[in-house]
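Each reported figure results from applying straightforward, stated rules to the coordinates on display, with no laboratory input. Keep in mind that this is a model prediction, so the values were computed, not measured. Cβ atoms are built from the backbone, for glycine too; each structure is taken alone.
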Structure P
Amino acid sequence: MLLTRHTLLRTKPVEQLADEGAHTKLKRSLGLLPLVSLSVGATLGTGIFVVLGDAAPEAGPAVVLSFVLAGLAALFSALSYAELAGAVPVSGSAYSYSYATLGELVAWICGWCLLLEYGVSVAAVAVGWGEYLNSFFESTLGFRIPDALSAPPGDGGVINVPAAIVVLLATVVLLGGIRESAAVTTTTTLLKIGVLVFFVVVAVTGFRSGNLTPFSPMGLSGIASGASLVFFSFIGFDAASTAGEEARNPQRDLPRAIVISLAIVTAAYVLVALTAIGAVGVDTLSSSKASLAAVLQAVTGTGWPATVLALGAVIAIASVVLTVLYGQTRILVSMSRDGLVPGLFSRVNRRAVPAANTLLVGIVVALLAALVPLGQLAEATSIGTLVAFSLVNIGVMVLRRTRPDLQRSFRAPLVPITPLIGLALCLWLVAGLRKETWLAFAVWSVVGLVVYFGYGMRRSRLNTPRKGGATGADAAP
């Protein structure tokens, strides 16, 4: 196949995407509440239960502002997601939006970043889940799973068995069907919110204003560095956009679910971070990976509140694994349907589940969770997410120019100002990541380009003539 600029920049018509979504083999069964639960379930818990203790030393008590800054970056991107989710209601999330606006090569890069975002974040959260499982065992049964079996190489262990187990359990639930998965997600999300409310009520009894001084010992650079790290905790608010072909009324409900879920998550993070630091200070918070359980232990002097929190975290973090794993499988469905990855990933069984896709993803992520340390996973996830968010912000501006006539159930306000702010904040946060993270991302990107030029470009469905003799690229606006 002759490589040309036209080939790399060919776009997939919005009408073609919409038609594929309308004739999906997936089952449309999700209303607004399950969609909000999907996004909140995929987001709430990852940062607060896992990353807060790591981020606090970066910014001091001002890590609260790091959450606010990361939330603002997510908000401007969320408005762009909401507009595109209502205009292009398909399963591919930012990948499909980029395909419709920026061309096939950019869409591939975005999809490749999303595979990093979703797959690696699942593994990172699974690692944190193992820490809270050990905390629960310590407070109730008086023992820990040995480090050799509960930590990966590089963190003092050999293999993280609990992390692998929770990923495989989530895989089994997903294989049961979307309706069953949604019921589990809604239940665990409500439990998760209840556990965090319990934490705030207990932790505020130990609040000391002196624990907040000096408030920002590292200055603005520390706040920005903290925001780059905790941005990991906002990954997942876009999970509803991966359910575009399983929502009953996607044009109406997807934009609402994205904005509502981000508001819930940001409020929860700020409240929990503020009360945690106010109760015990940064040093105590950063001394334990199961940091919130340690806060309650320190505040009350008794073990039962920490036990309640640890049990809630075990269940709640498991729901994050479930929902984010779901999102990755649906992105692969879209990429496979476009011919960019093998057709195996888009085949569904009698339950309308992409079974082979789900099983393969579950096994790969379980291996990552078992063998890679948490810190490296969290930062690698952040850079993939920020790149994808940047492309979504650009996509809104492009689609406004190329398709002003397109029906949009939600319109981001003050375009192009809001997506430009979202883009600038994403680039700022990316700049705050470490060199090692950039190196890992560069290697991942090179591998992705090799796969695209060696496989995806040649097998793209846009190479196949559509009715009337035009390819999808020729039909693009």
Structure Q
Amino acid sequence: MADLVKDTGTEGEQLKKTIGPVALTALGVGAIIGTGIFVVIGQGAGLAGPGVVLAFVLAGVTCAFSALSYAELAAVVPVSGSAYTFSYATLGELIAFIIGWDLILEYGVSVAAVAVGWGGNINEFLKSAFDFALPDAISKSPSDGGVFNIPAVVVVLGITALLTIGTRESARVNAVMVGVKIVILLFFIAVAFTAFNGSHFEPFAPKGFPGIAAAASTIFFAYIGFDAVTTASEEVKRPARDLPIAIIASLLISTLLYVLVSFTAVGIASTKSLSGSDAPLSTALREGAGIPWAGAVLSLGALIAITSVVLVIMYGQTRIFFAMCRDGLLPRRLATVSPRFGTPAKITVGFGILIAILAALVPLNVIVELTNIGTLFAFVLVNIGVIVLRRTRPDLERPFRVPLVPVVPIIGILLCGYLIFTLPNETKLRFVVWLVVGLIIYFTYSRRHSRLRTGEKAAVPPIEGA
């Protein structure tokens, strides 16, 4: 592996190794379990009926194919940057820039969307617990009837400050939030079993398998946070061992919780009531189990869950941008690590301000549409990277190996390609426009300033023969 990752930057451009396997797994669970189980379950129930339980299983299996490829490349290329880094090592600088540029957009938009959702959930909690709500003027965007979404700004700037202070501190806070939201979900499961009604599962699949598949394509996006684990590669104490463990463990834990929660939710409430609610789990407890106070508990759990997602996804975005700057593909002067905190403070604060503005002024339905296609595109490239690397560098030490290559990565590529095909044309068009802008930047700036072009070794040089 020494010939693959030769240099991770000069002094002042190197991140501290502070994260262990438990915190890393919590990072993955923190990114995965969030708005998905608290909101998307309702959409899935509307598409699949009680078959939404199988839709969660199908979505988890679909995601697992790409997770295996991420695990292999993360162990072989343990450098900050996730899919950007893997593409750089296996497919070359241009492809790496394209996917890095894409992920910058997707992660940033995702954080803004989740922050807006956090602002909506704070009002749900206040209504349930105190019969009080913030005025629309300070809790919604202008196009939604408000002026400035202050709650969304508060959560983004608070997470920005935490990420600036330090990775270890952020990981500890995230681990606590992950623990709390898992307890809240287990609370939901336990309470739901006390009022379980098996008749709600009839008919199980009113729209047949097409309905289950349609729900799975929606629910799939509740799982994609696991790739944020790989953005921490460079800050992991023992990456070759811990990264595959964290990727697979976080996906398994989240899938198990999703299936149990969806099963018990259907058991206490009709899929019609679930699909018609903005807070389906709270609705299930209030209308199905007849426990109104539990709605406040679930609203609090949603707030904690969404906060941890903001933390992990924003962390991932800053590390991808950091890696691209350090390689010279974006301004190198930004790739400096704070001597006091050991974090890329300039990048973190800069993105925090930009995302806070986006979250404050743009409505959720506009920014959420751009969160999907880039992640699926990244999954495709990571699967391709595994196939390429197996053929060009069969001699590399692989602490974790994807079974049945190239069959498993090809299945991952086909599944992701199918989901990309089903996305709205408007989303595809916006994606293409963003990539065109990125290509203009690459050919006018990045090629001339790249560490490879200037004769300096890149943090992750392309592998000979790849």
**Study point:** At a computed 3.8 (distance in nm of label points 7 Å out along Cα→Cβ at positions 30 and 406), which of P, Q
**Key:** Q
Check your understanding: With distance in nm of label points 7 Å out along Cα→Cβ at positions 38 and 126 computed per structure, which member of P, Q shows the largest figure?
Key -> P
Exercise for review: Could you figure out which one of P, Q the value 2.5 for distance in nm of label points 7 Å out along Cα→Cβ at positions 70 and 302 was computed from?
Suggested key: Q
Review point. Out of P, Q, which structure matches -23000 when helix-only ellipticity at 222 nm (-39500 (n - 2.57) for each DSSP H run of 4 or more, over all residues; to 500) is calculated?
Key: P
Exercise for review: For the read-out Kirkwood radius over Cα pairs in Å, for residues 326-389 alone, a value of 13.1 was computed from one structure; give its label from P, Q.
Suggested key: P
